[in-house]
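Each in structure tokens, the structures are laid out below.
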Structure 1
Amino acid sequence: MSNIHSFTEENYLKAIYHLSTGNNSVVSTNQIAEITNTKAASVTDMLKKLAEKKLINYIKYQGVTLTEAGKNAAVNIVRKHRLWEVFLVEKLGFKWDEVHDIAEELEHINSESLINRLDDFLGNPAADPHGDPIPDRSGTIHQKKTGKNL
């Protein structure tokens, strides 16, 4: 990502991405509040901040969609999360059901060169241990989602 986003901003972008995946639908404040376990008023404050950064399109009482920049940032976060899950399972011997929380922390490391080296080290895997596709360096997802959500 070219802009450094806060841990919380990244989590919101990822939540909006997951809620809108497939049909690029408008996501409501209440949906985001539910998935992030946050009060709607706090969600609204964050949406305003993300809109100012041009990462989302937000219309009060109508919902939110990701801008192209927001989608790119969200896909990058998903890519990092899923690569870390592969690393933790394949190289460090974690069980697939143990890696989500650790990957949640590691996904916020903002080093593109580290992530690209991790991807190469792992042999450029197409899917994470849960069967979810891993976006490539350009953000393209090459297979349909078959596993659990992040």
Structure 2
Amino acid sequence: MKCPNCGSLNDKVVDTRQSKDGTVIRRRRECLDCGFRFTTYERYEEEKIVVKKKNGSTEPFQKEKIIRGIKLASKKRPITDKQIVNIADEIEKYLLEEGKLVVDSSEIGDLVQERLKKLDIVAFVRFASVYNEFKDEKDFENVLKKNKEDKH
């Protein structure tokens, strides 16, 4: 750690204490060159996921967008808010565990569809129709046909 007094990188830790809630570590340091004592704090930095959109722009990952999209697709379906939040949590956890800090929006859409397909076929088709920009009834038929084939 660079000494704020003389700029030396030569120091030692003389005391370490953890905050009451355990989220911060306070360290008292002493510069071995000039003897100046100073305090540093350590806290963990949460990794942020960035979403790359279809048009090439990026934005921070927002779990709320997943929740909102699923809620729209599952309107009047037997899906609870808890199930919806669980899907969003699972997706966020998966992306972080896989180290995917920059992820295409299409991958997020695919992950949502994957989970909705297992949970409720109607909600899945509704989500897929918006996400995949269905143009006509043939698109709906193709998705339903593929779903039937996947089950067999």
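Here, each number is a calculation from the coordinates, and none is a lab measurement. Because the structure is predicted, anything quoted here is derived from the model rather than measured. Cβ atoms are built from the backbone, for glycine too; each structure is taken alone.
The value 0.97 for Rg/Rh (Cα atoms, Kirkwood Rh) was derived from one model only; which of 1, 2 is it? Only one of 1, 2 returns 0.97 for Rg/Rh (Cα atoms, Kirkwood Rh), namely 1.
Looking at structures 1, 2, which one was distance in nm of label points 7 Å out along Cα→Cβ at positions 9 and 121 calculated from, given that it came out as 2.7?
Values: 1: 2.7; 2: 6.3.
Checking each candidate, the match is 1.
Comparing relative contact order in percent (Cα under 8 Å, 6 or more apart) across structures 1, 2, the highest value is found for 1.
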